[in-house]
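Just so you know, all these numbers are worked out from the coordinates, no wet-lab data involved. Because the structure is a prediction, the values reported are computed rather than measured. Cβ atoms are built from the backbone, for glycine too; each structure is taken alone.
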Structure 1
Amino acid sequence: MVIEATELTRQLSVRYYGAIAREGEKVVASFSDAELATVLRFINAALDLQSEQLARLKAEPADGG
């Protein structure tokens, strides 16, 4: 199965997200590769932390409450 955006969906995407995508590209371009690598390392570490906490919570016995 292939799902494709309709013309209306494409138009709405450009309307609501086009400007932020263009401006976002400018923001990303203002960082060096080393800076972006640091941001990526932070995001991955934060995601790992959240995933580990979620696993701990799921492993707890259900509350009777």
Structure 2
Amino acid sequence: MTLPSNRLCGVIEGFYGRSWSFDTRLAYAGYLVRLGLNTCLYCPKSDPFLRKRWREHWPRQQWQ
């Protein structure tokens, strides 16, 4: 699939339940590239730093 350079098209990781592992997320990002997609939004409901602790910075050991 070929998209115009100014269009965003991809996946939102924004579901309830257990989040994807980093390795799964990385593999899926590669899959999206092979499909010609250019966007992946990280927003799982189980991440406390996107929900109850949204005012806090992510712990440094979680930065990737």
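For helix-only ellipticity at 222 nm (-39500 (n - 2.57) for each DSSP H run of 4 or more, over all residues; to 500), the calculated result is -27500, so let me know which of 1, 2 that is. The read-out was computed on structure 1.
Structures 1, 2 were shown, and Rg/Rh (Cα atoms, Kirkwood Rh) at 1.23 was computed from 1.
Of structures 1, 2, which gives 1.1 when distance in nm of label points 7 Å out along Cα→Cβ at positions 7 and 39 is computed from the coordinates? Label of the source structure: 2.
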